[in-house]
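Presented below are the structures under discussion, each in the form of structure tokens.
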Structure 1
Amino acid sequence: MLKSHRLDFIIVGSILFVAILAFLLIRLSQKAGTYVVVMYDQEEKARYPLDQDLEIKLSFVDDKYNILVIKDGKASIEQASCPDKICVRQNSISKTGQTITCLPNKTVIKIIGDTDSGVDVVS
């Protein structure tokens, strides 16, 4: 019985080690973004530089809106008309590939770099 406990610890420890290593590799390989891309209903509607402090009201249809704030090289949603406000509670984003999504308003805010075409290779 003691051997199975040791083996369990070795397996769990190995999985934890691999997970932490993968997390660190992903975090260290992320690059600072250059632009904030506003997508509405899967179409790019606007692109703003991350190096300028801006506050933009994004309104598309039916009085739905999101207020995008770009400050100190980071983008966040400050206010939104959606009922759950999940997009407002998300952390600011600044690295390529990071996104803020507001499903009720069909809005996605994503960070891209200079060479990004805006096309997501994974999907």
Structure 2
Amino acid sequence: MPTITMKPTLGDVLKHEYDRAYCREAGTLKAGTNYAVGTVLARDADDGKLVVCVNDTAADGSHTPVGILLADVDATDGDKTGVYLARGPAMLSANQIVWGDTINDAAKKAAKLAILASLGIVARTTA
């Protein structure tokens, strides 16, 4: 019998939020990426669009987390609108967060999680 693997859903990533109307925002995701639910987002200072957060000190703002994407968005062919968790109080499953390729060790993740915590978004190890 074949094995079927489901992709993570919102319920896998987001474990608690205070109020959807308060915690969530809509934003434009920059073209060129197929974004997955749980992706750590940053804002490109040049055009204000959301991008995958990276680990560098680029002047374009892409290194500072602004939230967590709450649904898959395929923006490979053009800019798309997506809903993201912009503020808390909210709790995420730490093992469901989708990190950019350059955020690849515990210290880098901890630094980004500290910024998210300052927004009221905390990550916890959950089942």
Structure 3
Amino acid sequence: MEEDLLLFFGSHMDALPIYRRLEACILSQIPDVRLKIQKSQISFYNRHLFACVSFARVRPAASQPPVWLVVTFGLDHPVDSPRIDIVTEPYPNRWTHHLLLSSPDEVDEQLMNWLQEAACFSQNK
């Protein structure tokens, strides 16, 4: 798994500390989580997918910080927060949220509350 993780980060190795903090918080605060590392994202599952990380472009290049990672999670309602970069409703009552992180310190209580809510939403689908 470590080799797959290093391949995923490739030219974004400076974002690895952000991911490691996020993964540690998810695994310690949300039960029964499975990880799947793919070429374009790392997915977090319980019964279903509830969150993922990627290097998707959610901001114009000029406003991207030098180090960043995008966290995506789904809920049954939109979250109105200046931290959220993009919110879409791909299906009725299923809202996808994209949040850009540029520091391990941004993995905070607010983000973890959203991810715990996303895990509960996923578990009960």
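A few notes on this one:
- Per mean projected area of the Cα convex hull in nm², the highest-valued of structures 1, 2, 3: 1
- Which entry (1, 2, 3) yields the derived value 1.7 for distance in nm of label points 7 Å out along Cα→Cβ at positions 61 and 77: 1
Only the coordinates and a few stated rules stand behind these numbers; no lab work does. Predicted model only: the values in this text are computed from it and were never measured. Cβ atoms are built from the backbone, for glycine too; each structure is taken alone.
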